[in-house]
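J.: Pasting the structures here.
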Structure I
Amino acid sequence: MSVRPALAKLNHSDVRQRRRAVRHLFELNEPEALEGFEKLLEDPDPWFREKALEAIEKWAASKDLALIEKLSNSGEISRRLLAARIANRAGGAGRAILETLSSDSEANIRLAAWKARISIDENSIPEALVVDDRAVRRAVAERVSTLENVDCKIILQLLNDDSETVRASAIGIIETDSATLNQEIENRLNELISESSGEVKARIACILLISSPNQINSWIEDSNTAFVNRFSRTLRETDWASVEGLPEMLKSNASEMLLIRLLRGERTESGSILRNDLLMDESRSEEMRSQLIEDLIGRPISESTISLVKELTKSDLELISSSARNLLAEQ
């Protein structure tokens with residue numbers, strides 16, 4: 001059955017015939033079928049009304065501007081929401097519809113309208129950044145992250161947002177594109193890091209690591225698990241030993257948890273030197289020194305470390321001597 005006979009059956013007196021016609025028209029996937037579905041918007045059966053909305057979302061185009069306008073003016077939330085999702089298909093006229101819907105009384109409709117607006121018109125982004133809806137501002141941050149060229153002023157505005165989620169999205173943009181980092185943004189990140197904790201603090205610290213190494217002492221003392229996990233991973237991925245003064249700062253001020261995570265599996269000469277110094281530092285906790293030894297089991301070990309471990313088998317501290325014996329037994 002082709003489109004025309006199927007459209008005719010939408011008016012059949014037998015509801016089963018009408019339902020079969022609807023399913024067949026969807027299978028045919030011909031946009032010209034839309035004309036038959038528009039009438040179903042007023043059908044007393046909710047199943048047909050729902051299928052009409054599906055058909056409009058599937059096939060509506062710029063030529064269907066009047067239909068989209070009708071949906072946007074509907075008292076039904078589902079219809080205005082659909083209009084917000086498809087209005088951009090109608091070009092400039094569709095943008096006018098979206099502008100109206102972006103101040104709708106329903107939050108989900110406002111969000112859909114703003115998402116559509118910023119997807120087709122980057123010039124609407126500054127306006128979206130100052131709306132009260134936090135969800136809209138989060139959508140802006142997501143949209144900005146996809147842009148090839150990002151205005152640093154917009155990133156700064158995102159970093160100043162009241163929402164932690166929005167600020168975190170801005171941090172993600174900077175992580176992806178370091179070219180967005182200027183002095184103003186760097187200053188703002190330095191403000192934010194003092195207010196942040198956990199993974200967010202670690203992400204900011206990783207960005208500022210090279211430009212603000214003098215501040216690292218105030219970060220590396222943090223033993224928060226989320227901070228340590230993220231920050232140690234970034235340090236391992238970079239040449240942390242080449243950051244001026246960092247190895248000595250780590251040795252003197254880093255939390256024991258950070259040192260353990262950083263040195264786990266570390267095979268560089270700098271890592272080996274730092275590990276050896278910590279192993280022989282009796283001011284360090286028995287637990288940390290033991291853990292550093294245990295983490296070497298099954299991994300290549302330098303001769304200098306082997307010599308130290310042999311000495312530590314004689315330690316009066318049971319955890320350390322036991323770990324040292326366990327490591328040597330595996331060699």
Structure II
Amino acid sequence: MNFQQAAAEYLPQINAEIKRIMAGDAAGDPFWGMMHYHLGWLDETFRPADASAGKQLRPLFTLLTCYAAGGDPTRALPAAAAIELTHNFTLIHDDIQDGSNTRRGRKTVWRLWGMPQAINAGDAMFTLARGALLQLRRHNVSPETILNATEKYDETMLALCRGQYLDMKFEETLDVSLKAYLEMVAGKTAALLACAGYFGALVATENPTTARRYWDFGHTMGIAFQMQDDLLGIWGDAGVVGKPSGDDLRRRKKTLPVIFALNCDPSADVTRFRDIYAQPISDTTEADIAEAMGILESLGAREYTALRAELWLENAAAALAMIDMPREAKRTLQEFSDLMIQRAK
């Protein structure tokens with residue numbers, strides 16, 4: 001099957017599995033209601049809603065890799081649900097840490113119910129995500145494989161937390177190396193996509209060595225995605241990405257174009273860029289942002305980031321080529337990879 005056929009078949013099953021796991025009394029208990037609200041199922045008064053739940057590409061990747069590795073994708077549904085719930089718990093916490101007021105066009109959980117309760121909602125969703133892996137036993141997955149999946153999950157959670165730590169730590173300094181950037185992205189962005197691929201292949205084969213090949217593919221694809229997303233955060237079309245050009249500069253994010261500029265040989269342009277990035281956000285004007293964007297262009301930061309993203313795309317293609325699978329399955333995964341990157345163009 002091609003990617004569109006796979007999405008049409010698997011996404012309803014993924015959503016049904018998530019709803020089964022999240023089957024608390026959301027209408028009568030705000031503890032569940034907050035989580036259901038974040039997932040788009042309820043409005044802020046806990047009445048039924050049909051809001052965006054995101055594209056759910058990560059759990060879809062889990063089922064696609066299970067299929068590619070020769071397994072029945074329905075056996076991996078609990079693992080796919082675990083991946084999607086994990087992604088959403090990190091978004092609840094990210095919104096608090098970033099001070100974000102909106103998510104998917106609606107108020108964030110912390111803006112509605114406060115930071116303490118939002119933290120609690122995120123923690124609860126994390127617990128449900130990890131517990132979902134134990135439900136693989138309903139599909140006759142061996143205890144040894146479930147233990148392996150749980151160990152990989154915990155390893156991934158540590159990588160995610162460290163990646164988030166580095167991302168926030170970078171906000172305190174202008175001295176961030178390109179090596180440190182890759183370390184941050186490997187945790188914050190690539191780790192969960194890599195884990196999603198690992199889970200699918202592990203359920204299919206119960207072979208960690210084979211699953212690791214799919215982890216490699218997801219990891220390299222995740223880094224390429226983040227680099228493309230970094231380009232969008234500065235030069236993206238507001239009508240497409242939903243935020244104005246230069247938004248990452250306004251928020252002082254240490255994305256790849258910025259880090260490239262900060263590490264360029266000293267010059268008047270580099271000094272001016274560092275001065276803009278060092279001043280308080282409240283003192284920064286739109287003229288400053290426009291000037292910073294121009295400096296990045298003149299230093300070659302945009303071109304450098306595009307070339308690095310292309311390199312990681314080639315790495316992802318090479319990782320996929322190394323995996324033995326049916327031609328149709330490989331073509332579907334290539335379509336998936338293309339879609340992931342197209343979202344960041």
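Only the coordinates and a few stated rules stand behind these numbers; no lab work does. If you're wondering where the values come from, they're calculated on a predicted model, not measured in any experiment. Cβ atoms are built from the backbone, for glycine too; each structure is taken alone.
J.: Here mean projected area of the Cα convex hull in nm² was calculated and came to 25.1; which of the structures I, II was it taken from?
T.: Derived from I, not from the others.
J.: Name the one structure among I, II that distance in nm of label points 7 Å out along Cα→Cβ at positions 20 and 52 of 2.9 was derived from.
T.: This figure was derived from II.
J.: Which structure, out of I, II, was helix-only ellipticity at 222 nm (-39500 (n - 2.57) for each DSSP H run of 4 or more, over all residues; to 500) derived from, given a value of -23000?
T.: It was calculated from structure II.
J.: So, one more: Starting from the value 25.4: which structure in I, II was mean count of other Cβ atoms within 10 Å over residues 220-227 calculated from?
T.: Structure of origin is II.
J.: Going by relative contact order in percent (Cα under 8 Å, 6 or more apart), which of structures I, II comes out largest?
T.: Looking at the calculated values, the largest one is II.
J.: Right, here's the next one. Computing distance in nm of label points 7 Å out along Cα→Cβ at positions 68 and 108 for each of I, II, which one ends up highest?
T.: When distance in nm of label points 7 Å out along Cα→Cβ at positions 68 and 108 is computed for each of I, II, structure II gives the biggest number.
J.: Thinking only about percent of Cα pairs over 17 Å apart, for residues 156-227 alone, which of I, II has the largest value?
T.: Biggest value here belongs to II.
J.: From I, II, which structure was mean count of other Cβ atoms within 10 Å over residues 28-35 = 14.8 calculated on?
T.: Answer by label: I.
J.: I, II: which one has FRET efficiency 1/(1 + (r/R0)^6) of positions 60 and 308 (r between Cβ atoms, R0 = 41 Å, to 0.05), as calculated, at 0.05?
T.: Clearly, the read-out refers to I.
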